[in-house]
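Nothing in this text is a laboratory measurement; each read-out follows from the coordinates by a stated rule. Owing to the predicted nature of the structure, the values given are computational and were not obtained by experimental measurement. Cβ atoms are built from the backbone, for glycine too; each structure is taken alone.
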Structure P
Amino acid sequence: TATDPLKFNTEYSYTYVVTDGAGRETSTTHSFSTVSSTHEANAAIYPLDGMKVGVGQPLQVIFSE
């Protein structure tokens, strides 16, 4: 779980572990990089925090670019 906003021009990695029904664990690590600040785009999410919507309401992420 992220505790801080992501920084520009930075490589991040994350690992997840899954367990099957027999108790065997498998882990995988992935990585990604964030863009430089010259390529910054703002994003908004709808529905807004605290809104009451129906169960079929799609989640929208709207980017400024």
Structure Q
Amino acid sequence: MVNKLIVLGKEFEIPDMPEDDIKANLLSILRELDPDVANELEKTKYSTRVEGSVLVVYRLSAIFG
């Protein structure tokens, strides 16, 4: 079960949810929590990893400039 998200350097507390449900609905969940973060994540490739009860989202492409 996951109860925290770390996305693009921001932490979000969420109700306990199964890892697979969060991964399947990540952008929808983020749109409710922080629409700006969701929009930023939509523009890039990303990967996820669970560390304990935290789901961490990693950006796969770097933005320079």
Structure R
Amino acid sequence: MPRNTSVTIGEHFSSFIDSKIEEDEAKLTAIRSKLAMGEAQLDRGEFVNGDDFINKLIAKRG
């Protein structure tokens, strides 16, 4: 049988959790923005060559 459990945390931890959630939301917003930019570039026919794309990724990493 399932049980519900409540936990009370202090202000310090509550603030910490809130800040982490805000950071993650900001990261997701940035990722979504970059994905939208990439999708728009593909719609315009830019960066269609997969080999060039992979080579650029390898060059950036190397």
Can you spot which of P, Q, R the value 5.5 was calculated from, given it is distance in nm of label points 7 Å out along Cα→Cβ at positions 12 and 52? R
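If we compute Cα Rg over 2.2 N^0.38 Å for structures P, Q, R, which one ends up with the highest value? Mind showing how you got there, number by number?
On the way: P: 1.61; Q: 1.05; R: 1.98.
That would be structure R.
helix-only ellipticity at 222 nm (-39500 (n - 2.57) for each DSSP H run of 4 or more, over all residues; to 500) was computed and gave 0; which structure, P, Q, R, did it come from? Don't skip to the answer; put the middle values down first.
Numbers: P: 0; Q: -8500; R: -25500.
Going through each structure in turn, the value belongs to P.
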Highest-scoring structure on mean count of other Cβ atoms within 10 Å over residues 20-27 (candidates P, Q, R) is Q
